[in-house]
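So, here's a batch of structures to check.
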Structure 1
Amino acid sequence: MNTLNLILRIVLATGCGALIGIDREYRTKAAGFRTHVLVALGSALFMVVSMYGFEEVRRLSGASFDPSRIASQVVTGIGFIGAGTILFQKNSVRGLTTAAGLWVTAAIGLACGAGLYWIAGVATLLVLLCLEGFNYFLRHMNRRGDKNEEAEM
């Protein structure tokens, strides 16, 4: 595998994680820019290493490796990080969106590491749509609800 292509994979993952992280940083969430960048970069790097890092061992020993095993371990590890962002305060749960954002950012990093650039790019856009688009929609609906309540008074 071409080293430049592998570098492109981790750079693209870093960019996707940065886009999501900028949104979370702007909203002053617990996991912001740096966290999302590192999760995406780390996930991509784990995937690249698991797919191509053992080529010589594979060639010399004739052994076979399953790169999906590393991906499943990344998912497990991110689950622990995400669980640390979830808090229960005053009868409400906080941090679920942050945990889900880290989880999907890891998946995007894995997709980049596997060379699934279009999937990773579309997933990043969908995440941003969910975070920003739905936030705008809910705010807009809330304002309409406030105006309806004022009209009834």
Structure 2
Amino acid sequence: MSNDDDGRMFDGYARLYGPLTVAALGLVFKPMFDDLRVDPETGGVASRFGNLWETASNTNGDPAVLGIILALIMMALCLTATFRPRSGGLPTGIAVVCLLIIVMLATKPGTGDPAPDLSPDGLASMAIAVFTLALSVVHAVHFARWRRERTASGHRL
């Protein structure tokens, strides 16, 4: 079995990273949180949460800037992973970034009290991050097992 044949077993992962990149790119331009409305009885203040770019321009927009940076890093890593990576580092990096995105979506930093609910687009972002996390962990474990088997059998990597 040649090195090219060995690499083909990772093509399935590469075919999934591309669509995830496109989906994540589209969701960066959608609002992550539902807007908070004014309560007529108490006169509570309403908060409007736009997409990440709009939220980043607010005075308390630092978490949104971090969210944009994490999303762009995840998209860049996923785009790179579409070209059949031959290391465990790339899927591991994707997993770490996805975990940070999941934590940010779950904790909703910078949104105030009470924290808003995730919008449908926010829930879609969470689902994409969870799926990408699972995919990258499986990919990294698969690569580690493949490499260990190749090394144990005396094949050159």
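Read-outs: derived from the displayed coordinates by stated rules, not from any lab. Since the structure is predicted, the reported quantities are computational estimates derived from the model, not experimental observations. Cβ atoms are built from the backbone, for glycine too; each structure is taken alone.
Brief remarks on what is shown
- Comparison of 1, 2 - label where distance in nm of label points 7 Å out along Cα→Cβ at positions 12 and 68 is highest: 2
- Given -26000 for helix-only ellipticity at 222 nm (-39500 (n - 2.57) for each DSSP H run of 4 or more, over all residues; to 500), calculated: source structure among 1, 2: 1
- Top of 1, 2 by mean count of other Cβ atoms within 10 Å over residues 76-83, largest first: 2
- Origin of the value 10.0, where mean count of other Cβ atoms within 10 Å over residues 60-67 was derived from one of 1, 2: 1
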